[in-house]
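Nothing in this text is a laboratory measurement; each read-out follows from the coordinates by a stated rule. The model shown is predicted, which means the values in this text are computed figures rather than measured ones. Cβ atoms are built from the backbone, for glycine too; each structure is taken alone.
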Structure P
Amino acid sequence: MIYDEIAPPPTPDNAREVADFCLGDHSNIGVHYHPVIEIVVNGQQVTIPANTGINHDGCSMRGVHTHDASGKIHVEMDKEYNVPAESFFLIWGETFNENQILDYVVDQDHEIVVTLDGDRVDTYEDTVLQDQEILRIEYRAK
């Protein structure tokens, strides 16, 4: 994976920095793009809630948010950042890592498979979200 030369690489600290960014309104947008996150648990699509990151913890609009339940993520930031998937999950208040997605934990019978535009990746929560890319997170039987 190639990271933006200006922005810091995705790290747990960067994920929190991105998650904590409060856009407020559309007056200070320097970057605006739309990745998609799909979550499938045991063959069933999980709905990502509309308005995740809107009117959130005293912020009218986080830099990473949803407007509807389609899985389309809006990334609206003041400048270029590498936006790891973990940032969205921090805002949503859900867990995503190599061992867990939402309340589903990897065990001897189940695994988490992550693909980015159909290609399997092992970056899990550190996967950088890019415009129009589809991040698919699947919890399934081995």
Structure Q
Amino acid sequence: IMYTDQIAPLDAGAQFDLLLEATGGTYRVVAEQVPGFPYPGHPTVAVEGCGDWSNPGFVILFPENEGSPFTAIDCQENVGAFDPNDKQAFPYGYDSAHYIEAETELEYRIRFQNTGTDTAFNVLILDTLSAQLDLSSVRP
């Protein structure tokens, strides 16, 4: 569910209070930055599972605000047992198609663990990126 509302612009140091019921839902507030702000992005805050923990994981469907070059946010779902050989993109994206907004920066985590009894001399991780991604924007 998406809810939008116009509030008066906030002066420097001012605050905006948003009161929500503790129903276990996921709430995300995204604000626009002032014109001329030196870094891109939208200030973002999210709360998930307050009062109930029936729908975890929604908070990581959408990107965090990492517009500043001095900020790095790593928000992941806490899981029990996991496959030591996997790859994930963040943010996950919405729905089974993992929709994200255009120009959203993706971060990938690739994990490989040699669970054998001998040295793995050659490890090749091969994946196919979506044709909808701009390959010229890939950075190691």
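One of P, Q was used to compute relative contact order in percent (Cα under 8 Å, 6 or more apart), and the result was 30. Which label is that?
P
Can you rank P, Q by FRET efficiency 1/(1 + (r/R0)^6) of positions 25 and 129 (r between Cβ atoms, R0 = 30 Å, to 0.05) and just name the one with the largest value?
The structure with the largest value is P.
Figure out for me which of the structures P, Q the number -0.45, -1.11, -1.23, -1.35 belongs to, where log10 I(q)/I(0) by the Debye sum over Cα atoms at q = 0.12, 0.19, 0.20, 0.21 Å⁻¹ was derived from the coordinates.
Computing log10 I(q)/I(0) by the Debye sum over Cα atoms at q = 0.12, 0.19, 0.20, 0.21 Å⁻¹ on every structure in P, Q gives -0.45, -1.11, -1.23, -1.35 only for P.
Given a value of -3500 for helix-only ellipticity at 222 nm (-39500 (n - 2.57) for each DSSP H run of 4 or more, over all residues; to 500), point me to the structure among P, Q it was derived from. All intermediate terms of the calculation are to be shown ahead of the outcome.
Details: P: -3500; Q: 0.
It must be structure P, since only it matches.
Comparing distance in nm of label points 7 Å out along Cα→Cβ at positions 73 and 97 across structures P, Q, which is largest?
With respect to distance in nm of label points 7 Å out along Cα→Cβ at positions 73 and 97, the highest-scoring structure among P, Q is Q.
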